[in-house]
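Next up, some structures in structure tokens.
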Structure I
Amino acid sequence: MRLNLDWRWHSWRELDVDTLYECLRLRVDCFVVEQKCAYPEIDGLDPRCDHLTVREPAGALLGYLRLLPPGLKGDEPALGRLVVRDEARGQGLARALVAEGVRGCQARYPEQDIYLSGQQHLEEFYQSMGFQVISQPYLDDGIWHVDMLKAWSR
């Protein structure tokens, strides 16, 4: 993984328009264009979420995720829209992004389990990060997913 990366949490109001644009573009580039999945990426939940960005020292956005508070989509806080720019994949950044997402979630919502809906082909990756499958596979916008939960731990 690249060193000296800039990790930053943002509330909705802290996102400047340029950062918001970069995050949304990265999400659309991956989830809509790359995965050839026409679905409503802008789902109306972002204003109630916290957003994690990771940038290289020169400023380019490499990765992103959003943290949904408990009660927004389910009982638990949730990690979602985890994405790493194509050219930054395979360097451990996704693992670091999930780990920072879990830390941020535990800091904001202590003693609560963490939920995510993961693409099924990434099930083993998320399991290696402590998430356990809690559902049968299901199609979500044409892509197989599983619901996963990470039990709270110190």
Structure II
Amino acid sequence: MRAAEMRFVWDYYYWATWRLLAAAEGLSDEEFTAPRPGGHSLQHLFVHTMSAERGWRTGFQTGERPPRLAHEDFPSLASVVERWRAEEALTKEFVASLDDAGLDRPFIEGLPLWQFLLHVANHGTQHRSEAALILTELGRSPGDLDLSFFMLPRSR
């Protein structure tokens, strides 16, 4: 995978993530933290996804992963948004710093770094879909999150 393609993947990742966070605006803290069928709250899904992104990025940069973020440290959507803005800046800075050779460098068990970056982005897709379902059930659909809805307007 080329560096420009990886930046595209992460631009889409954040486009879709911010659509979800925008759809969640206006929820009460109780709605945000309430467990849903399947067992997870929006709080859990957002903090887990943000924490995984942070953990992997830190691991890519330092070789060590920090402790997971604690859900109770993010009691409101506003607290998640504030932290995720900072995490986005750090992740985009890291991804922008990579060239093709950097993406191909071995990371774990000889597998290239780009595969793990793609794993993290794909992990986010899974949890965004779960959060989108919850938001839709709450009458707050984030709309279409398909990659085509991100890329086609940019091609015009």
Structure III
Amino acid sequence: MSNKLIATNRKAWHEYQIHEKFEAGIILQGSEVKSLREGKANIKEAYVRFFNNELFIIGMHISEYSHASYSTHKPVHDRKLLLHKKELAKLLRVVDEKGMTLIPLSMYFKNSRAKVEFGVAKGKKQWDKRHDIAKRDAKRDTDRELKKVRTIV
């Protein structure tokens, strides 16, 4: 079971607090799959929304396939995500809470099928972001000092 990573949304971890992660299949056209195999996808500006009790990823960019002829796909359009009914019902309840949203985290191939990992997230305030940066810097400094102590001894 090998996962080939296509795209990640690293900014999501900085902008949002991720509470829970889900994996979903995605409906794609043939030229979109070939373009994904070339690694030509971007999910940084994408988000996940419900329409008529179905889940869609909006704003995901998949470049046109390089060897495509006249029939190709539009780079940005809404794509349907595939989940079980129970998972959809649970997500619908969670998203109804104030401030909760669905953010795509990564896209990859799993057993030759394209999958999207998305998270139930809540937006961080500016002070949350500063606190996380300060915590990361402090950890880096302590690791650096520990490394110095180990090399001296």
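Here mean projected area of the Cα convex hull in nm² is compared for structures I, II, III. The highest value is that of III.
If helix-only ellipticity at 222 nm (-39500 (n - 2.57) for each DSSP H run of 4 or more, over all residues; to 500) is computed to be -23000, which of I, II, III is the source? Only one of I, II, III returns -23000 for helix-only ellipticity at 222 nm (-39500 (n - 2.57) for each DSSP H run of 4 or more, over all residues; to 500), namely II. When P(r) over Cα pairs in 5 Å bins from 0, in percent, for residues 36-91 alone is computed across structures I, II, III, the figure 4, 16, 22, 22, 18, 12, 5, 1 traces back to I.
When relative contact order in percent (Cα under 8 Å, 6 or more apart) is worked out for each of I, II, III, structure II gives the greatest result.
No lab work stands behind these numbers, since they all come straight from the coordinates. Computed from a predicted model, the values in this text were never measured in an experiment.
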